[in-house]
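Scrolling down, you'll hit the structures one after another.
Rule-based calculations on the coordinates, nothing more; no lab input. Because the structure is a prediction, the values reported are computed rather than measured. Cβ atoms are built from the backbone, for glycine too; each structure is taken alone.
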Structure 1
Amino acid sequence: MSMLLVVLAATCAAAQESQETPITLPKAENAKKDPRREGTLTLSVRPDGSVACMARVLFRPSPLEPEKEDWGKLRELFDARRQMRMWQEKEGSGEFVKYAVRLYADRSVPFQYAQFILMHAAQDGGVTRIEIEARGEDKSRDTLFLTLPRDKGIAPDRNPELNEVRIVLCAAGRDKLAPHLAEKERHDADLERAEQADLKSTAEKHKSGGHLVLNDVCSAWVQKAETGTLHKTWVCAEASHLRVPDLGEEKRAEGNRSRYRDIAAKTKEISDKTRSTVDPSKRAPIILDADGAVAWEHVVGVVDALAGAGIEEVQLVGNPRYWRRNK
């Protein structure tokens, strides 16, 4: 499975963008204030998964008919920038670029849409620097920083690592860890069908369209040891559209923060004892393996907590849907 390495952080940018739906940023305790850099490409991801650059929509999701989804405009944008000498890391070579991509994504958007952007950024754009905007404790717009690896998602890894510390966030239920790990493509295909069923069943109550219910709760593990559940903080007014209807947004957010810290603490404990087989002087890589349906806020929350624990490098697992649709 191809993976994207992540070293997270967040930044402010798309305030001038005209938006159809307001974006609520995920919260982060360890994000930093960081000035906007020259050439930064800001992409906003709205709650419905649509992706825009300034006022121009580059992608609109079609989850009920995914074969109609078209990432062509985003790929063209990445490729065009890759060919511009002013952005090439090494002039005359489009292998890697020196500008950063900044994600301004809604907390509740399914991870897959941010995940696809990261995968296209690496594959089509030669991008290695990602900035993620988050909301600090003082409600300021702060930044978490990601670094996409140069040897993953672009070229096959010729020196595979045998050790790892894996964090799993699964939206399919507590009993789905085994298929999540051992049958990734089948697990994702089953999950996609469940997502489509949710969208159809909830559409009648919402003029703007349906939404996912299955990701109202997701289960978390570190090295196959369950560490609890995480709850989406966007709460639908329709109680039947919630898996935990009696839990409000504030309680959900409070519980999530505690669980993120638990995940980070357990990860650090194991990581400190696990060495890399590629370079024994370093710790084994930490991998965040999240279903595409998992709310974006949980991915940000876990990486933010890891940063607070002194862990700055995390590998994100790629999405099987990306590979299926880009064969």
Structure 2
Amino acid sequence: MEQMHEELSGKPISDVRLVEQISRYEKLIEFNDYKEVTQLDINTPIGPYGTLLNIKRIYLSNAFVNQSSEQYLGVVIKDLLFWRMVLKKGHLLITNMVTIATLSDDINSLSIAIKQSRLTVVQLNQLQGKINPLSVNEIDLGRTFEFEFKYGMNMFMFGPEEAESSIDLTEWVDFFQPQATHNFKYLHITKSLKKVAALNTAEFYQYLESDQPAEDFASPVKWSPSMLYNPVGKILVGIAIPAYTDYIARVHDLNGMFYLLKLQIEIALNPDRAVEQVITNSQYSNPYTLKPMAYNSESHSIYFECKDKTSSCELDL
């Protein structure tokens, strides 16, 4: 974000096409409701999320460098409210992950504004009151996993022609049974994911530190006589297990970033106190461990340990 700020500094956007795209994005975040498709299969087209994210970053950066701090703050708050609404009401996994990424951009943009002293004390206090950690409904991806299960069922639906051309051996040995595969997947993946998704951040941390994940997400493929029935389906379900577990961690990391941002605001509001003292006494602690956030005096940054390897859980002061 800082590099984009430098590129746009003193250079108002004049490209007609880009101005129109930004205008459309402004209209998009005015919406106060969001609904996703309820019928989806492997051939359903997905929206151009990459383009949307890039336009949003330009939109934020332009407000940062070319508008007043009051206008900029209004832009970011409006953007946050829109995307948090999408996070709460969306049920596609890709939508949730895009939303987490774009909310992280909002947090990083605000962090840069605080670091560069762009916001007044009054504005910092206003921001502290408007920024809140994720709610239970925003964290819980259980509904998303239910829809992922539903959409996944469509991948194994066969029409009459496909059924007639299936392997002759299936008449004698049940290599692949679609309905049995759905049942097996729900019991061995979806049910466990819903249980874990309902945990708050501290409970999720305790869960990860226990032996329960290994038990819940152990490979369902066991070479026993029962494997003779629907072996292909069971193998497919076993392959799918590792793909989901990091997504739950990603939303908890985002929750931690909201705590981290609130801590940065608190530090900025107390310039006469030592950073370590503010961190130690702050209510905005690590939501995983419930201990104070970590501080790196060399880089002058605050951070916590991410639970998803693709996350970044650090803010420069």
Given a value of 24 for relative contact order in percent (Cα under 8 Å, 6 or more apart), calculated from one of 1, 2, which structure does it belong to? 1
For which of 1, 2 does distance in nm of label points 7 Å out along Cα→Cβ at positions 22 and 294, calculated from the coordinates, equal 3.8? 2
Hey, semi-axes √(5λ) of the Cα gyration tensor in Å derived from one of 1, 2 reads 43, 26, 14; which structure? 2
If helix-only ellipticity at 222 nm (-39500 (n - 2.57) for each DSSP H run of 4 or more, over all residues; to 500) is computed to be -18000, which of 1, 2 is the source? 2
For FRET efficiency 1/(1 + (r/R0)^6) of positions 134 and 222 (r between Cβ atoms, R0 = 30 Å, to 0.05), which structure out of 1, 2 has the highest calculated value? 1
Among 1, 2, structure where FRET efficiency 1/(1 + (r/R0)^6) of positions 206 and 286 (r between Cβ atoms, R0 = 35 Å, to 0.05) as derived comes to 0.40: 1
